[in-house]
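Pasting the structures here.
Any read-out appearing in this document is the output of simple, stated calculations on the displayed coordinates, not a laboratory observation. On a predicted model such as this, the values are computed, not experimentally measured, just so you know. Cβ atoms are built from the backbone, for glycine too; each structure is taken alone.
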Structure I
Amino acid sequence: MKKHTLTINPGKTYPLGATVRDGGVNFSLFSKNCDSVELLLFDSKDHSRPAHVIRLDREVNRTFYYWHCFIPGLKEGQLYGYRVYGPFEPDQGWRFDGQKVLIDPYARAVVTDTYDREKAKHPGDNCAYAPKSVVIDPNNYNWEGDKCLNNPFAKSIIYELHVGGFTKHPNSGLPAHERGTYKGLTQKIPYLKELGVTAVELLPVQQFDPHEAPEGLINYWGYAPMAFFAPHNGYGCTDDPVELINEFRDMVKAFHKAGIEVILDVVYNHTAEGNENGPTLSLKGFENLGYYLLQDDKHYYKNFSGTGNTLNANHSVVRRLIRDSLRAWVAEMHIDGFRFDLASVLSRGEDGTPLKNPPLLWEIESDPVLAPTKIIAEAWDLEQYQLGNFVGDKWAEWNGRYRDDVRQFLKGDEGMVGTLANRILGSPDLFESIQRRNPNRSINFFTCHDGFTLNDLVSYNHKHNEANQEGNRDGTDANYSWNHGEEGPSQDPSIEALRVRQIKNFLTLLMVSKGTPMLLMGDEVRRTQGGNNNAYCQDNEISWFDWSALEREKDLFGYVKQLIQFNLSTRYFQEKHFWNLEKSKDTTHIIWHGTKVGEPDFSHQSHSIAFTLTNHQYEDQLHIIINAFWEPLSFELPPLETDGGNRWVRILDTAVDQQEEVRMNEFEYTVSPRSIAIFKGRQQWEE
């Protein structure tokens, strides 16, 4: 069949990427040091050769470092790619390879039906095996008035989940073609609404390379980005890339209708191209010297991410790429926020040195398009731990110290009571220099995708990662876990009862601590990974949500629902300032106790603490007793200044099965071993 003739116009340098306009498509890309560029147009995603090869003219189609053209008649859905020619001199940092077909760094969709990672690693033409970019018109969708929700952190409960793993299990109740997809996740929104969470934090959904994993396994978590603007096509019900975009938007719109925000876990610290032995997929072939941090011997990559390469995040062009990507997810996909994986990488300058005032982080914080969104930092990388010192006024931070300290306290380690008190307060010892900020920007968690699930935290002393094929060497050894007497599943009723109580203790502490709580998918029904604490390559029942657990663990599920409702309905946990250790009529006053009122025991041997929250603007006081000791302890209840008829009411005790309100007729309460009790008391304030 004879090919139709295309008209090639000069086009514009902006916007970067492929833009539908004026009856055609404008293409623009950045490459500073290349010699020439070819735009490839494909008629079908399984075609091994392009229908058209358009060689861009340096005089007509190049302005400064930007290559561009406009082609009338092209439409949304057009498949394309690039070949970029130039010097291949790795010792100088140049890795141009005109035999490799490259993904547009600004591609809004990518098809990978014929993708072969190995073909992209080795010399030779990979056109038949390369991913293809897709032209998308961001305006071709009816949002029906949908907007980002902009819920405050103080009224947020975050639920971290994996789009695929949440519904892939055969017992998810979904049709086979919907399992593990955006549409499948949409079907489970009623479950999340019933649980009470206010935001989902999705593990990476930017198009990633599932083949970056040990042989025979896949990259399940998705921390291997190929295209920063494109939703991962592996989570689509459809093989039509345009419809895939709409499935993603439908999901976001449905979450918003349910009052639930959508936060993305974004990976801007590295890419799937890996080190000098990795494939050439996109950035490496466009301008390796600009996009990546290189060693003094430029043949090799700096590796602050632990994954082979590090993005040169504060290079002017890379900064714009990251910001444009974030803005697109907000403007075109209505995303409510972002959790930045290894965010400390983004504070490094072009030589890899940490910057005091990194331009990229300040630009993200001050960008007006991103102003309504949540921005959350994982405030560390391979060599930096910036928790409590992360730059900016807006950034929230994953509180890794909260995770470790709560784990150690509840398993009975000594010397942890004073540290726990700080974690309950919102970690003022970590964030002391920024106490004017909202303390709810401490994202409190004790489990996340990386590490043990909550069930495994109380069921295993050691990691069991043999399925990862790395000799159980991968994954952290610093788990601070305790199996309570038997490694793994147990038939011993006493061990099981203690594990359930400890699970409730973890969840209860999370909900009564100052800060924003984050739950891991399935912790509310004791999801287990069989002791695997690094299941990044396990796309199977090791990682998937087992929906049969909902019936089996219905009591625990009900308890978590009650806790979330308690947190969101209690004004003490909604405040945007730290609790005050000094008595005040304008702020919440916290008083610490031990077994005796007003006499907290912060000694090395102590394993218990109690505290009372009071605020003259609220009707009720709260009193919370935490006993991590292995024996019961009797605690005095603080006196209430009442008319003589008021008493403390116990609203929760992790040692009892039925959580019912019980009016206290005594002024002391015996807390069972390894248990937490919460009391409410109505206070009549003196004028």
Structure II
Amino acid sequence: MAEQIRWAKTHCARMDHGGCALLVGVLKNKIVQVKGDPEGYLNRGYTCYKGTVSAERLYHPDRLRHPLRRVGKRGEGKWRQISWEEALDVTATSLLAIREKYGARAVGFGAGMPKGLEHFVLIRLANIFGSPNVVASQDVCHAPREVTGVHTCGFYPVADLHNPTGLILSWASNVLSTSEEGQIAGLMLEQLKNGARLIVVDPRRTELAQRADLWLQIWPGTTQALALGFLHVIIEEALYDSDFVEKYTCGFADLARQVKPYDPQTVASITRISPELIQKAARLYATARPAALQWGNAIEHDVNVFDAARSLVCLMAVCGNLEVPGGNINAHDPAIQGLAQFVRADLIPDKRKDMIGAFHGTIPKMMTVPPAYFRQAVLDSIPYPVRGYYGMCTNPLVAWADSPFTYKALMSLDFIAVADIFMTPTASFADIVFPVAHQYEINDIGHYGIGHGMIVARPKIVEPPTECRPDIKIMNELGKRVSDPKLWRDDFEEFLEDVVKPAGLTYAEFAAKGYLKGPDRFGLHREKGFKTPTGKVELKLSTAEKYKLKPVPEFSGLPEEDDPDYPLILISAKSRYYLLSSYRWVEKLRAKRPRPLVEIHPETAKAFAIAEGDSVVISTRHGEITQTARLTDIVHPGVVSAALGWWFPESEASGQFDWRSANFNMLTSIDKLGREFGTPNIKNLPCRIRKAL
């Protein structure tokens, strides 16, 4: 009798923040099918193409399967297979030697966007080791919205798409292509089906924009001008929620004065959206009640992100859309272990003032180090020397702004260890490379610590290759070697038990439930106020002088000055087939998007004698790359949209898999940074194009 497929439940991971519930079919310890789970809390059976082919990651013939030690010059791609004991011992000895000579803060611990519990075990490792320097991409991802929300209204305002809403204002977000932080297309589509109206603010006419009641094709880099223009219309026409404003906000008069000059005609000249469309969109949002503002990662991609995020939180507040069902809410966690306890924050009480970012004056509550400042510390010892790096779930050489600067930093470090599933450009610079077990091969918890009021279960489905280990296990064993073993676990999976224990569950019981959601506490401000110094939503920040912040948001100009030598504006868009720089080696994904595509309006292409499929050189003041032309009118004639995250795993290891030729971050720079988060301009850049010779 033929063996039957075994079906198991889990949640998607490391393909996006997503969190889609999945049904995974297994035959003889191999995954043969993945599909969406109709009972999924976040996705209701929906999943993207990446999710359906996600198991392909596990079976690639070039997957890392043994620990490796560098034997050639750094970046040459020459390795020796070693034992796990040697890999851990060399890493521990090297990190301890750096600590002995320079102090614990001379080691940076790096992660990409949070994928699961390993992100917080990494923070625990750094804290116990004694380093305040966890280096992450939060300068351009999630933290600006979250931290700005905390300073303005006391929490991160999450769009509530689980309860009926009158309107969704999707601002720089395209959930039909890339999900983010628990916001999945299935929920939005259900809201639209049930009658919610849709406004999309995006410089590209995305699939979501095509479904919208109104599409506002914003000029790149002008989010705060448009948001302030909305506020002008809403305040001038008295469309704001006067009861909420009077009782629960402070600084309304200051905000009203600030937005006075941002009339529709003025804002139209900045954003290139008609005054009539600005007025119509503002009125729709203000009168929908409730309305959910689904804001995306793209607003965090230039130096003016603080103004952009502040202006949007103010917009939510004056329309009474904070802390109401179907608006933007404070998502309360279920009964789980708190982050501070999990990461042992008590062992590093001076972290805030000792972090590299503190020297540069980053905003309080920003608890990771911006990559620009980390690399300055490596190369220039500012504010102190940094000589070691442990990285996981991350590919900084491609993902961080100003890739040549990252290259210099990697070449300068005394020691680098990287944990990954596949040899990447960054891993090729490491002294030690750890092969990791990946999703479906580990027990894990998703959505812990990202402010969405839930955690999801990711139980192990199949066994990993013999020498591939979970990131959590690697760090647990490394932690025992560089610190007091009593601070670590005999069995690394006890960390999973720790998280769910306050809920009265074992990990196995939690996995059977699938997810835990915190309680809905709408309107809590009516009893307890907001968690700000004034107890109100601070339309004017009471802490502005203390922290050297702008008290009210403004539009101070484009992130980069106009330059006649670079007459076009360069943006980027994430691909639905990849996760930033990940998975170009997965054949089914690569087949869908084999080359990096730059979107060019047909009129613009004609002016530069560029045809569909031509190789196009894209130049900024900082560098140039080559991508393949895709002619489309979804972009403005003055805008080109290039592909992110490109490197070529089929290229030579000795050349670090060609991280230069098509990599967007060859075009970016860290010469100009937003002070609050250390954010560089990684979008909205003056550029020029030409057909490659």
**Report entry** Per mean count of other Cβ atoms within 10 Å over residues 293-300, the highest-valued of structures I, II
**Finding:** II
Query - Structure (I, II) behind the derived value 61, 46, 35 of Cα extents along the principal axes in Å, for residues 277-516 alone - result: I
Query raised in the report: For which of the structures I, II does the calculation of FRET efficiency 1/(1 + (r/R0)^6) of positions 229 and 357 (r between Cβ atoms, R0 = 30 Å, to 0.05) return 0.65?
Result: I
Report summary line: If Rg and Dmax of the Cα atoms in Å is calculated for I, II, the one returning 27.2, 96 is structure I
Report summary line: The value 2.5 for distance in nm of label points 7 Å out along Cα→Cβ at positions 397 and 469, derived from one of I, II, belongs to structure II
Query raised in the report: Looking at structures I, II, which one was helix-only ellipticity at 222 nm (-39500 (n - 2.57) for each DSSP H run of 4 or more, over all residues; to 500) calculated from, given that it came out as -6000?
Result: I
Query raised in the report: If relative contact order in percent (Cα under 8 Å, 6 or more apart) is computed to be 19, which of I, II is the source?
Result: II
Query raised in the report: For structures I, II, which has the highest computed value of FRET efficiency 1/(1 + (r/R0)^6) of positions 253 and 285 (r between Cβ atoms, R0 = 35 Å, to 0.05)?
Result: II
**Report entry** Comparison of I, II by FRET efficiency 1/(1 + (r/R0)^6) of positions 493 and 565 (r between Cβ atoms, R0 = 35 Å, to 0.05) - largest value held by
**Finding:** I
Report summary line: If you rank structures I, II by FRET efficiency 1/(1 + (r/R0)^6) of positions 445 and 557 (r between Cβ atoms, R0 = 35 Å, to 0.05), the highest one is I
